[in-house]
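Once you scroll down, you'll see the structures, which are given as structure tokens.
Derivation of every value follows stated rules applied to the coordinates shown; laboratory data play no part. These numbers come from a predicted model, not from an experiment. Cβ atoms are built from the backbone, for glycine too; each structure is taken alone.
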Structure P
Amino acid sequence: MLAHENAQMINYSRLAASLGVSDMTIKRYVDLLKETFMVDVVPPYMSNLGKRLVKTPKVYLCDTGLTCALLGIGTFDEIYTHPAFGGCWEQMVLANVRGLFQDADISFYRTSAGAEIDFVVKKGQRTVALECKASTAPSVGKGTYFALDAIRPDAAYIVAPVDETYALNDRITAIPLSALGDIFD
């Protein structure tokens, strides 16, 4: 069931109802899976921005291969056309960020109006915004710009399956997964 919730805000009540157990039991299961490195839970970005921020964490399976297997996806061609592709890409970006910046604080930003940044990564005094797009021609909408205005990161990137780094505009740079290690340089 968590494979279907991958890269989404976790709804303990819906999972509990589906499995016929209590919300607290689901929370304990998720906590156990987190402690065994099977699941990653990303908290929402909290600040005194005066906005109505979403307070529910997002959940990710830690292994994209396991996610694909649980969803019945067996080949790249299948995942590329599957509705879970975007979530799996986001999951892969998160795993790489966690591996590269083990001492960083990672959260996500979302308002009740829908302004969103997939990952807000804080390392030392620097804050970087990462938006994940599973597209070779990535673009962002107004909600991303509203979120950037609220967060005011030191840098903003779209992580996409592109071959090279390039400026999308004066505020956002598109980067391949291989360039993640350079985001704090």
Structure Q
Amino acid sequence: MNTANKLTLFRVVLVPVFMVLLLIDNFACQMAALGVFVLASLTDMLDGQIARKRNQITTFGKFMDPLADKVLTTSAFVIFLEKGIINSWALMLILAREFMVAGIRLCAVGEGKVIAASFWGKFKTVSQMAAIIASILILNLAIVPAVAARTISAVLVWISIIFTVISGIEYLVQNWKLMKLK
């Protein structure tokens, strides 16, 4: 297994650590969760750079890297739902897009093709990660009142959802032929 793929798997391993820390309601654990999330997010950037630079691009990496991102960001959004930071509509839009893209990728595999992440897909991931990082910071640093912090966090998540929907539409339009609606 190459270095890029090991970093991708490391990101997946960090998810339960992140979740446990984020669920513990004290400042130290919240900041530790933030640190784990930032580390995991950085592995996303790093594994892609390493794969391209060292010519380590693999089918496994094309499949697993976006899946690892989805697992990481979705875990945060599930906890945000549990904590009342976002509502079920927000999470449902995110999950619907992710299931749809996963379905498209499965159709592509059936045709012997691999669909790598697009620009909008990458931008979606970055916007979600940024919204999660900013939300954890805003909610835990006493820089704004709690009600305002929740509102700001929700707005940041909804902005990332706009990019989530745009990227989902892009995947659907670009890969419509794979669906073979007969």
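Looking at structures P, Q, which one was helix-only ellipticity at 222 nm (-39500 (n - 2.57) for each DSSP H run of 4 or more, over all residues; to 500) calculated from, given that it came out as -10000?
Computing helix-only ellipticity at 222 nm (-39500 (n - 2.57) for each DSSP H run of 4 or more, over all residues; to 500) on every structure in P, Q gives -10000 only for P.
Then there is this: Quick one: relative contact order in percent (Cα under 8 Å, 6 or more apart) came out at 16 when computed from one of P, Q, so which one is it?
Label of the source structure: P.
So distance in nm of label points 7 Å out along Cα→Cβ at positions 15 and 103, computed for just one structure, reads 2.0; which one of P, Q is that?
It traces back to Q.
For structures P, Q, calculate distance in nm of label points 7 Å out along Cα→Cβ at positions 7 and 151 and state which one comes out highest.
Q
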